[in-house]
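Please treat every number below as a calculation from the coordinates, not as lab data. These numbers were taken from a predicted model, which means no experiment stands behind them. Cβ atoms are built from the backbone, for glycine too; each structure is taken alone.
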Structure P
Amino acid sequence: MRIGVDLGGTKIEALALANDGAELSRRRIATPQGDYRATLDATVALVRALESETGQTGSVGIGIPGVISPASGLVKNANSTCLIGKPLDRDLEVELGRPVRIANDANCFALSEAVDGAGAVARTVFGVILGTGVGGGLVVDRRPLLGRNAIAGEWGHTPLPWPRDDERPGPKCYCGKRGCVETFLSGPGLLQDHRGRGTGAPFDRVELLTTAAQAGDADAEASLARYEERLARALSLVINIFDPETIVLGGGLSNLDRLYERLPNLLPAYVFSDRVDTPIERPRHGDSSGVRGAAWLWPPDRKEA
């Protein structure tokens, strides 16, 4: 049995999978806010609850909104700030009495879709998170590609490629830079871009903007068209460097049906190739991909703990 935990900023979800990927049990609780010790205890309690319910002991993989730094062995780049600077993997191993694997939540999403999701037939998969933030994960032969600094796939904090004059220097990002892909392609970035044009009605949810566009609102339609063209530019950068066999979109914005219709026609203008065959896929496991991918951090050929 494999146990995956998605340790998010607002909720912690835990899932037990059989070796064939069948779901055995699932639990979800609110994340203790700003309290590392309480977050640690809650995670351990969820693992124990799944094992009690199934009567089995499992391997444990954890997806977090950050990574373990290879330099310090501590969490870095986490928007759940109480995790930063903490030896999360070592603390969990002490509490659970077994090895624990931790990966960025975008890597977990990509891994889930690569193992038994929309990218299952591909050797190389780029999994994209388009939500409150923007991230990405690279998977090769059903294993996440971490990189020397454990930041492979951190696509959201690269500059938007081929910026137009009115896109420079770009919105300020929480990372301290300006014009990061995340500032344009996150849900808040899309809404801020629409409001910044100073025309049409402001919206506080992407769903409302999309509904307005469908109803014929020209300003809303223009904002979505800009978003799609920017997304094509940003994805072309990944294709030009990594050339994945499949790209899978995740996060709330992956629910926009029009992305799958329009992106294939926009990519050729930016990809350095005579034709672009890269499929842009919907996630097969939807919101469950992150927690499933955490479970699959222990591959099928793992040694039993």
Structure Q
Amino acid sequence: MVRVSDTPASPAPLLIDGLAFSYRTGQRAVDDVSLSAAAGTVHAILGPNGAGKSTTIACAVGLHRPSAGTVRIFGRDPFAAHTFTAGLTGVMLQDGGLPMAARPMAVLTHLSRLYASPLDVTELAERLGITSFADRSIRRLSGGQRQRVGLAAALIGRPRLLFLDEPTAGLDPQAALVVREVIDEQRRAGASVVLTTHDMDDAQQLADEITIIDHGRVIAAGTPRQLMNGGGNRMLRIVTGSALPAEVSRALAAHGSVDQTPGHQTPDAAATTLLRGDITPADLAAITRLLAEHDVVCEEFAVTGRTLNDVFLDLTGRSLR
């Protein structure tokens, strides 16, 4: 991959300020979203289904005109100056946008002719494992195979700004690993990568910055470490043979936020209690004394760091939408 680093004097790859977008039905899909993406970084946009992530990306690449706010790609409006910004960006959307009757290599070869210095089509296809199904039309490919062709289409023009909407969705572990490697390569080459994902491990490992969106609004933003350290950076997991006595649960609340999952309605079912907060050694000593005083036998008693998945669920809730 050729280095695509930006010069210090150049405008930022992506600036979104106060973005809002409403559909013709009046539904407000995005409401006052602001974020930025710097060169040589990965910025992950997270949120539940329907939170406004894909609409934000669609506005960012010029597919929708914002109802309010501004979007700038290297200082230019992607809707008004789409020809200019399209030459600097690569886009992989969830629906793919690929011609169903065409074969993968024909699609990539055609796209490569639109750029002055494209990647080598054969080399890129081999890297993403596309040559193994190159004889089939896009229509006959699995969802994961289409994802790989979509990623290749986004990469072919050596973009300085890359938008990836759910890039590892539907991929087997081997293909997902290659996609993560490609994303990291793009960052190290100096490109800016903006991705949406439901894979919290991907976001935690890949992202330099994270923006969490829910109901069309930004509800949290920062580095993975900043988000995981906010609101208490430890979690105590207590697994017992049955639900904890009420007085024990009440006492635990003095040490942090308590979340309990009772076992099934059988005598030997396990119950899980999660305690989140700034859990200190003194807290642990007090909790073990409390459990001993009430003859509570633990099947598991473990302290772990707060994960990005914990943060996401705490912010957006645990119930289905």
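Things worth noting here:
- Between structures P, Q, the calculation of distance in nm of label points 7 Å out along Cα→Cβ at positions 146 and 186 yields its largest number for P.
- Identity of the structure behind 3.0 (criterion: distance in nm of label points 7 Å out along Cα→Cβ at positions 210 and 282, calculated), options P, Q: Q
- Computed 28, 47, 22, 3 for P(r) over Cα pairs in 20 Å bins from 0, in percent - originating structure among P, Q: Q
- Looking across P, Q, the calculation of percent of Cα pairs over 14 Å apart, for residues 58-105 alone that yields 54 traces back to Q.
- log10 I(q)/I(0) by the Debye sum over Cα atoms at q = 0.10, 0.16, 0.23, 0.24 Å⁻¹, for residues 82-161 alone from the coordinates reads -0.21, -0.53, -1.08, -1.17; which among P, Q: Q
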